[in-house]
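Below you'll find the structures, each written out as structure tokens.
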Structure 1
Amino acid sequence: MLTPAQLLSGYAQGVFPMAESAEDPNLYWFDPPLRGVLPVGGVHASRSLRRELRRGGWSAHLNDNFDAVVAACAARATTWINAPLRQLYRDLHASGHAHSIEIRYDGQFAGGIFGVTIGGAFFGESMVSARTNGSKMALLWTSQQLRHCGFKLFDTQFLTPHLSRMGGREIPRDQYRRQLAQAIKRDCDLTAQAIPGADQLLQEITQTS
């Protein structure tokens, strides 16, 4: 059985675990030749997304309900998050190495993201939308929170078309590991700054888009 310490050690070396399915009790290490990353503080917000944020109703909540965000991410017909991984994430959250950002619209759950942190590296594990734009808002808020707290690496493991539209790109394994080695040396805490409100987020992403 993989321990939380072994999981963190794997991340620090540039690999990450996944299960074949929710029913598979085994975990397998992955080390893709190309790694997906997002720009810290520079996730792209389209005009329509900024317009949606400007309409109001959106809010973000850091570590408000970690287990619920992980459960929502795993509640799919096909998932790589099995029971052992969920327990590992829960243990890492208790030790301050795993965090969630929950997005609400008019007070209702709209989406979220969770990930693991080591130093100044954030390893995005999974995200979910319960409402249109929910996961996009999660990426925007996470990117800005990482910038506020001094993080240097926003790892997405793989690059999807959705992430690519938000500014994600692929980098070779050796380049990723160089960036990772520098990022994990930093002393960062995702909870060091209060998560920004919608007005502040809008102002920040408007300046960078």
Structure 2
Amino acid sequence: MSDVWTTVHAERAALIEDLESLAAADWDHPSLCAGWSVHDVAAHLLDTALTTRLGFIAGMVRVRGDFDRLNQIGVRRHRGATPAATLSGLRRAARRTTTPPAPLVTRIVEEIVHGEDIRRPLGIVRNYPTDAVVRALTQQLRTSPSFGGAKDLLPLVRLVATDTDYQAGDGPEVRGPALALLLVSARRRAGLAELEGPGLAALTAAL
């Protein structure tokens, strides 16, 4: 458990550093999350950093199980009146170890995928630790789509990382960097541009 939090805290610190360099207009830039700006994703990350297991369960009861609505409420609650206010909240929450009731490794998924949701549209590049990306990808491919995962992709294609020793799935091969495979496993089509192979058409159709 401690090594997961070490990774999460490092990713939070790295993202805060990147956010500190943004111009005011960058915060309103569309993220990779449909309908969410960079500021919205930052607010969501603050919301999840503050979420406890009991708080999540209580929130789901209030919204009658509507996970998307719960996320929207969280964004509205924690999006500051200014980017500086949201950034201040992220700094205060950066070392927290609270989590929703989910496998702990999903905290790594959250930080890396949402980090890319913010960075890619703004042209910011981060070299994530390979082992962290692989752990996040493995978790995504173990998880059903109903819980935000990509287990359904494994019977369709074989995903092969070209920058580390990782592969999973059956069917025609799709090759590319592990980070791009992670983005695809999180239903981010932005990752497709870095992939190739005979299974790419089937993967694209699945997304």
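For which of 1, 2 does distance in nm of label points 7 Å out along Cα→Cβ at positions 44 and 188, calculated from the coordinates, equal 2.2? Attributed to the structure labelled 1. Comparison across structures 1, 2 (criterion: Cα Rg over 2.2 N^0.38 Å) gives the highest value for 2. When helix-only ellipticity at 222 nm (-39500 (n - 2.57) for each DSSP H run of 4 or more, over all residues; to 500) is computed for each of 1, 2, which one produces -11500? Corresponding structure: 1.
Identify the structure, out of 1, 2, from whose coordinates distance in nm of label points 7 Å out along Cα→Cβ at positions 4 and 140 was calculated to give 1.8.
Derived from the structure labelled 2.
Looking at mean count of other Cβ atoms within 10 Å over residues 124-131 for structures 1, 2, the greatest value goes to 1. I have 1.25 for Cα Rg over 2.2 N^0.38 Å, for residues 108-147 alone, calculated from one of the structures 1, 2. Which structure is it? Among 1, 2, the structure yielding 1.25 for Cα Rg over 2.2 N^0.38 Å, for residues 108-147 alone is 2. Given a computed value of 1.3 for distance in nm of label points 7 Å out along Cα→Cβ at positions 12 and 180, which structure among 1, 2 does it belong to? Structure of origin is 1. Can you say which of 1, 2 returns 29 when relative contact order in percent (Cα under 8 Å, 6 or more apart) is computed? Here the read-out was taken from 1.
Just so you know, all these numbers are worked out from the coordinates, no wet-lab data involved. Please read these numbers as outputs of a predicted model, since none were measured by experiment. Cβ atoms are built from the backbone, for glycine too; each structure is taken alone.
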